[in-house]
Structure P
Amino acid sequence: MSRRTKIDLSKPADIRRLKGENQSDFWFRFGVTQSGGSRYEGDREIPKPVKILMALYLSGVIDDQKIADACGAAGVKR
């Protein structure tokens, strides 16, 4: 059985600040608006699909290019 590293998403504002990004840029890659990201950094629960995408990104499984490619393949405008 493989070991999984737990990624702590409980403080998304801290994660964003460590990356040196503003809310718009950070949350945009996950399909979230700046205002939505602000809510998640406050008191709102991050939806499960967004958490999964964040975990994949923060663990290095996917990067910005792979997200952009997936958006293009799915016909999602960014």
Structure Q
Amino acid sequence: MPEILRSKVMVLVDLFKRTEKVKRQAGQLEAINREMENEIARRRQAEKEIKQLNETLERRIVETTAVNREPEALQ
């Protein structure tokens, strides 16, 4: 095989290997992005649940405070 042809083939092989590496890395990044999106969704759901629990707790505090003040009002 002539040297010029061999050199061109080596360049093409190198480009192919680099392209494959980039494709693998792109696939890995896509997987990481999906994991991050799932984690964000889980955290948003947890924040929503915490907010609901806090609202319930605040409502109960108001109710308990009102009940505790009733005997004071009767005195």
For this session: Supply the structure label, taken from P, Q, corresponding to distance in nm of label points 7 Å out along Cα→Cβ at positions 28 and 60 with the calculated value 4.8.
Result: Q
Exercise. Between structures P, Q, where is distance in nm of label points 7 Å out along Cα→Cβ at positions 4 and 36 highest?
Worked result: Q
Problem set entry | Entry that produces -16000 once helix-only ellipticity at 222 nm (-39500 (n - 2.57) for each DSSP H run of 4 or more, over all residues; to 500) is calculated, selected from P, Q | P
For this session: For structures P, Q, calculate percent of Cα pairs over 13 Å apart and state which one comes out highest.
Result: Q
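No lab work stands behind these numbers, since they all come straight from the coordinates. What you see is a predicted model, and the numbers here were worked out from it, not measured in a lab. Cβ atoms are built from the backbone, for glycine too; each structure is taken alone.
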